[in-house]
1. Who wins on FRET efficiency 1/(1 + (r/R0)^6) of positions 12 and 52 (r between Cβ atoms, R0 = 35 Å, to 0.05) among I, II, i.e. which is largest?
2. Work out the source of -32000 here, i.e. which of I, II gives that when helix-only ellipticity at 222 nm (-39500 (n - 2.57) for each DSSP H run of 4 or more, over all residues; to 500) is computed.
3. Which structure, out of I, II, was distance in nm of label points 7 Å out along Cα→Cβ at positions 36 and 76 derived from, given a value of 3.7?
4. Comparing relative contact order in percent (Cα under 8 Å, 6 or more apart) across I, II, which is largest?
5. Using the calculated result 2, 14, 18, 17, 15, 13, 10, 6, 4, 1, 0 for P(r) over Cα pairs in 5 Å bins from 0, in percent, pick out the matching structure from I, II.
6. Comparing distance in nm of label points 7 Å out along Cα→Cβ at positions 4 and 20 across structures I, II, which is largest?
Structure I
Amino acid sequence: MKKDIHPKYYPNAKVKCACGNSFNVGSTQEELSIEICSLCHPFYTGKQKLVDTAKRVERFQSRLAKQKEASKSRLGRKQKKTKQSEKKAKKSKSK
């Protein structure tokens, strides 16, 4: 192994989660801070817990609400086709 090219390895690096949980792992950093661990992750807990640091979830929900409102005023595919066929029928009668 070449000397001075590998980072220093810490076999008991401390990991601190935002929920307050802490545990030891092997890492190249002495201390790690994480947002979600196995004790607070929804997959492991079975509960949905939103961690929204940049308000992305709120933005997505507002866009989704706007889309639902806009879809109420839009015409469906069948209604559009009937209107188009009516217009074509009127044009052909007027010629």
Structure II
Amino acid sequence: MRVERVAQRILTFGLVLSLVLFMCSLISFLAGLTGYTEKISFIAAVVLVLTPLAMVFSVMLCLAGKRDKAGFVIALLVLLVMLTSILMGLGH
């Protein structure tokens, strides 16, 4: 499968899953189930944040399978920058 297609599918899946979870959270709020609302919203936000990470990781694996060393190294560097920024953000 082409690298672009893998990236597109992962981003689409993550976005749709996050949207469905946010909608469930809204329905939960409107139904008065406030304890579930916050938990579902948190999970939706985590899915939304992790989606680009999953995409870059998958692209990195595809490039490794194609033996594209330059692309693999670039994807690895992007992944490391993303992980570093998330970890630094968690520290504050």
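Here, each number is a calculation from the coordinates, and none is a lab measurement. Everything numeric in this text was worked out from a predicted model, so none of it was measured. Cβ atoms are built from the backbone, for glycine too; each structure is taken alone.
1. Details: I: 0.60; II: 1.00.
Top value of FRET efficiency 1/(1 + (r/R0)^6) of positions 12 and 52 (r between Cβ atoms, R0 = 35 Å, to 0.05) goes to structure II.
2. Working: I: -13500; II: -32000.
Clearly, the read-out refers to II.
3. Working: I: 3.7; II: 4.5.
Going label by label, the one that fits is I.
4. Values: I: 15; II: 28.
Across I, II, relative contact order in percent (Cα under 8 Å, 6 or more apart) peaks for II.
5. On the way: I: 2, 10, 9, 10, 9, 8, 7, 7, 6, 5, 5, 5, 4, 4, 3, 3, 2, 1; II: 2, 14, 18, 17, 15, 13, 10, 6, 4, 1, 0.
It must be structure II, since only it matches.
6. On the way: I: 4.7; II: 2.7.
Largest calculated value belongs to I.
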